[in-house]
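Quick heads-up: structures coming right below.
No lab work stands behind these numbers, since they all come straight from the coordinates. Remember, predicted model here, so these are calculated numbers, not experimental data. Cβ atoms are built from the backbone, for glycine too; each structure is taken alone.
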Structure I
Amino acid sequence: MADTDTVVHQPKGADAASPGNGTGVPTLVASHEANPVLERDAQTRGTWTAYVKTKQFWIAMVLGQTLAICITSTNTLSQLLSNEGTSIPAFQSLFNYVLLNIVYTGYTIYKLGLKGWGKMVLKDGWRFFILAFIDVLGNYFIVLAYRYTTILSAQLINFWAIVVVVLLSFLFLKVRYRWTQIAGIFLCIGGVGVLFGSDHITGFNQYDALDAVKGDLFALLGASLYGVSNTLEEFLVSEQPLYVVIGQLGFWGMFINGTVAGIFDRTSFRGATWNADVGGYLTGYTLILALFYSLAPILFRMTSAAFFNISLLTGNFWGVAIGVKVFHYHIHWMYPIAFVLILVGQIIYFLRQGSLAEQKKPWLGEGQDRGVSGIGTARRRVENPGAVV
């Protein structure tokens, strides 16, 4: 998807796309009182329902659930591939990075020119390489964990990703959490606890672990990498156009993931089943995962890496809902209750926040002038008070 970001590289605190005032200081926003969006945000901070009454809140909620369904769909397709005798966790993700690279790097070169793209890579490529490296390894270790430990153990350890995101955001991005946000996170986790309780009662998702200690360590490592990559991506997409970030993630991820697949998936690849069904599953997996990677940065901009992670907690519910049709699962009566608890936790997370809530990033300045103006950013709304996203 195309992004309307107008700034790619700029000195910190300056906007190359905004008219200057002769002093080198951008005239985007002279003060928050002079801008209706920033003024409303300042006036509504600490009120209970200022943000949950906005269109942005409902868009963020729907987007979060869309991403949860995307992840659940890719997990379902991975299970179908495994049922066919094709288990190539690193290789099957390679096509996603290739597709992202073709679409978004191609668009980046169109916007910047080949020479401009090369300068961008030389200047900032190392940051995107780190993002891609962490992202690829996070995917690999989480998939690897499921080979050795139970689904219950692996998913419980995935909560560590939320802890990592909150700690990193607090320490490095100057994010300060309200008690309502912490309460919302705990209620979401409690909702997932109800899901696990239902699984325990019904015996669903229960099986012996091949090597629980090894699997749990892999899951812990993968969750930690996810937390780091989510936080880093939120930071990068606030300062760079989406097409640059996603394009670079695809570009570097393609090489890194290809290397990982070449090292670890060679034996599995040779023993894999290849037929029309496998081709269809791989195609669906690639398209849905590419959609996920395209939409996630918008949610990072509109909310945060923390909300992104608690949004994905409904994945268990959607997984069973999809499994009713695909794997003939049965939904236990506790599942809808758990789903509602998670959604209520997400609403509580946004209580007592201003009209911009987490869309306004503390590291970008009061007027958000250090950031890019693009889809989902606070700066876009500051410059265009009528903008929804």
Structure II
Amino acid sequence: MQKYQKLFLIILATFMLILLTACGSSSTSTNSGGQSETSIEDETSGEVIQAKIGVISYLSGAGAAYGEAITQGLKLAQKEINEKGEVNIELVIEDSAGEAEQAVNAGQKLMADDSILAIIGPTLSTEFFAVAPEADLNGITIMGTSTTADGIPEIGDYVFRNSIPEALAIPAAMEKAVKRTGAKKVAIIYGNDDAFTKAGFEVMKRTAEEMGLEITTIETYQKGQSDYKAQLTKIKNTNPDLVLASALYNEGAVIIDQARKMGITVPFVGGNGFNSPQVIEIAGDAANGLIVGTPYFGDSTDPKIVEFNKKYEEEYGKKPDQFAAQAYDALYIYADALKRAGTGEDRDAFRDALAETKDFEGILGLFSFNEVGDVVMDVTVVEIKDGKFVEFEE
């Protein structure tokens, strides 16, 4: 009998030990400070917001440097955002080759994927005007990081951009150029077969008229043109004080180079398409004297810009340009909206959170959207001097 009692006590003690162990391994415990501490499983479970973002970028063709910079800026931001652990973003990247039709095909492919929350791109305004109406119709947010033509955010409620429009950048550059030079007469040259360059021209013409400047001549060219001597001869013969050029960097750099070789020495004022190191690479010393408005000055001593330059160079072996910086900020703006929306699956919730973005502190400065989804931020005017972009000094 005693043997059985002893066995019973051993079994009871074993059961109590198991019970105590189980209680001690519950999901909360008390740390040395007396505070409740959640287990790692509970702390991370369900809190990382997963989101799939489509990207339409100009990755092949004459202007591929734009798309390359944009996608590299996005990927750098993606890496940093995902490492922080609050949001995990997957990028699905499609090449538009700078063509509206191919951009539409890429956009339709992305929109048909229900797992994709939102889209970034396309690169050019012409492409964006073709894709954005479909995105708005499908209720999927689309944001341009390099699209600066007038009327883009007005396309619809789901359409945004974080790139400074030509309507802000060009007047800022023109005002500083006229103040420094005392210019009274300007000549204009622009590409008449592209929405971006046509929009820049409209801003240049309107601003010149508002400033009381005489427009001596207006010359046009087509995308891919290589010889501008006829247009530049007419410009030279009118003896302007400034030349206003609305062009992408590949044509714009050639225009400046040929102008200098023909003896046109007055400053050029360009639109956003000139904000690329490629202008200096193509035109060399001829690029000196180019003045542009931009949200990004790469040689700034601002610690945020210095750190961004360092990280970008470590990752890609070269300095970033405006397009890389705007794309980098764009993905952070998306990540911020994701956190406020609390989901990576609800397209409407994400759109509403994005629209409420105000005073977001990016590397380009404080950023907000206005009531139609357009940019609210400051413009910096820069010029090319001694073969590099420097901050404009009056």
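Side notes on the structure shown:
- If Cα extents along the principal axes in Å is computed and equals 67, 50, 33, the structure in I, II: I
- Identity of the structure behind 19.1 (criterion: Kirkwood radius over Cα pairs in Å, for residues 108-323 alone, calculated), options I, II: I
- Which of I, II yields 0.8 [distance in nm of label points 7 Å out along Cα→Cβ at positions 132 and 252, calculated]: I
- Parent structure of the calculated result 17, given that relative contact order in percent (Cα under 8 Å, 6 or more apart) is the read-out and I, II the choices: II
- Looking across I, II, the calculation of helix-only ellipticity at 222 nm (-39500 (n - 2.57) for each DSSP H run of 4 or more, over all residues; to 500) that yields -22500 traces back to I.
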